[in-house]
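Participant: Have a look at these structures, which come just after this line.
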Structure P
Amino acid sequence: MDDRLSKRNFEALSGYIYDYSGIKMPVTKITMLEGRLRRRLRATGIHTLDAYCDFLFKNNGLASESTYLIDAVTTNKTDFFREPKHFEYMERTALPEMIAAGHQRLRIWSSACSTGAEPYTLAMVLQEFANSKRDIDYRILATDLSTDVLEVARRGIYPRDMILPSVARDLQQKYVMVPRSRERTDLRISPKLRAKVGFARMNLMDDSYPVGDLMHMIFCRNVLIYFDKQTQAKVLTRLCECLLPGGYLFVGHSESVTGITLPVKQVANTVFRKI
């Protein structure tokens, strides 16, 4: 039997996903949504997609299933040193300016960290900078909506083909661990870097972001593209509230803040500094 979502249930699901996560789920994505939800059928033992929707919306299943549902539908593409111009700007301009302004204890937030490539890339850049400026320290907060990707990120273990092409050889030698067993094909981020990153689940749709002290830099890259303009404005406004005056906001190269009033000025391509 070809199990498909009814129009009513697709609309209920897409509405819930949007309200919960801000992710738009147009009808063109119905086949993708069906494919991802079939994994939850296997996990829950429910036999059809419409029965799964009845479980969610009629039998209070969302109380226990919402996190797994959102994990199933979120997209988590990531790479080390993705969009490298950002890290070059950070190393050559943003960090020296922060130090010149007297900031020695830096707080950086990777607000959509996925499986961890972005925060560990940040840690490599920051550690290299700290090695040459021994009086500075840093901490990285890495958050995501998906509990699945956060678990991967905490372990810091990745396939070789994810690290080797993207991370410079000298950085690999310093910050990447090779397993003793030749049968293993994975690599692990060093304990020194892992200790600098704290992971937590956070939903950018929340009314406020409990991140503690203001951040010196915030990375929110390649997640805004999943939001409509109204949601983008709300998220960016809240992010700016968490940013220190003079701090930096990085968004993805395919993203824009045009038409959104924010207390920032553009200082490089998709890089903004809080006024």
Structure Q
Amino acid sequence: MRELNLDRLRTLVTIVEQGSFVAAARVLHLAPPTISLHINELEERLGVPLLLRKRKKATPTGVGAALVERAQRLLNQSDAMLEAIQLHAEGKTGRVRVSAATPVIAYLLPTALDRLAQKHPGIEVELAVLNSREAMDRLAKGLLDIAAVALPQSQMAEVQVHPWRKDPVVALIPAHWEHPEKATAHWLATKPLILNDDSTQLARIANEWFAASGLRPQAKIRVNYNDSAKSLVGAGYGATLLSYETLYPQIDKRLKTLHLDPPLWRPMGIAHHSGPLEIAVKHVLEELRKI
């Protein structure tokens, strides 16, 4: 059974609204024979007359009126759908799926999202807390649009990764400790340490930093949540290493921040799918790159 064609339904509705085939042809910019063909096809499809033709006027039959009523709702929905899709295609609306680690979402993204909302209020950003490995996997599968990831990352044909920013890593210690001007690997290695587990980028670069001085200190406590690490340091359980931007706002007087000697940096990248990008995704990328 053939489905009803929206163009044919629009022709029927326009004839009833305008009162004649000729007027409908003029409004729809179609030749009169085409208008007649559309109605003939509808009537053949349904097996009943839809219009009463009297001289140059056309009025709907009972079946025709019922069909016009429903067709009008269907056409309105179709027009609304096409308008919404057009706005999406133009980057004026849309949902962009973004992932990052908790510190990035908490301390870096709000500024970018605020600018995005001011410039492109129709774009919705859906945030997910994922580690870099999970994010890269979802990007490759098309389940994610943008991800802030640790660098370096293994090359994947489906994903592009671009350098984004480098943040200094600092030592956070209890404020009552006696301390040097800067924290060296040898000084920190003598202290109880609160570190991330080895699955994280911060743990990897911290291990490399200690190893460069010939050290492999063991953590007293391992915790991957920055706020938990800060609380433990404030309670005097030990020192931790955190990226600098995660320390703000820093109002806990129990904590002291020391720069590292030699300096340690945490490099990050922005990853997205290798294929063509929707305009809404480009708008989000533009704001993220300004951070």
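Participant: When Kirkwood radius over Cα pairs in Å is compared over structures P, Q, which one is greatest? Intermediate results must be reported in sequence, preceding the final value.
Facilitator: Details: P: 20.2; Q: 24.1.
When Kirkwood radius over Cα pairs in Å is calculated for P, Q, structure Q comes out on top.
Participant: Out of P, Q, choose the structure whose coordinates give mean count of other Cβ atoms within 10 Å over residues 167-174 equal to 20.2 when calculated. Can you show the working numbers first?
Facilitator: Working: P: 14.0; Q: 20.2.
Source structure: Q.
Participant: May I pose another question? Starting from the value 22: which structure in P, Q was relative contact order in percent (Cα under 8 Å, 6 or more apart) calculated from?
Facilitator: On the way: P: 17; Q: 22.
Working through the options, I get structure Q.
Participant: Also, I was wondering about something else. Identify which of structures P, Q gives the largest calculated value of distance in nm of label points 7 Å out along Cα→Cβ at positions 135 and 263.
Facilitator: Working: P: 2.9; Q: 2.3.
Top value of distance in nm of label points 7 Å out along Cα→Cβ at positions 135 and 263, among P, Q, belongs to structure P.
Participant: Looking just at mean count of other Cβ atoms within 10 Å over residues 127-134, which of the labels P, Q belongs to the structure with the highest value? Write down the numbers at each step before the final one.
Facilitator: Numbers: P: 13.2; Q: 16.1.
The structure with the largest value is Q.
Each reported figure results from applying straightforward, stated rules to the coordinates on display, with no laboratory input. What you see is a predicted model, and the numbers here were worked out from it, not measured in a lab. Cβ atoms are built from the backbone, for glycine too; each structure is taken alone.
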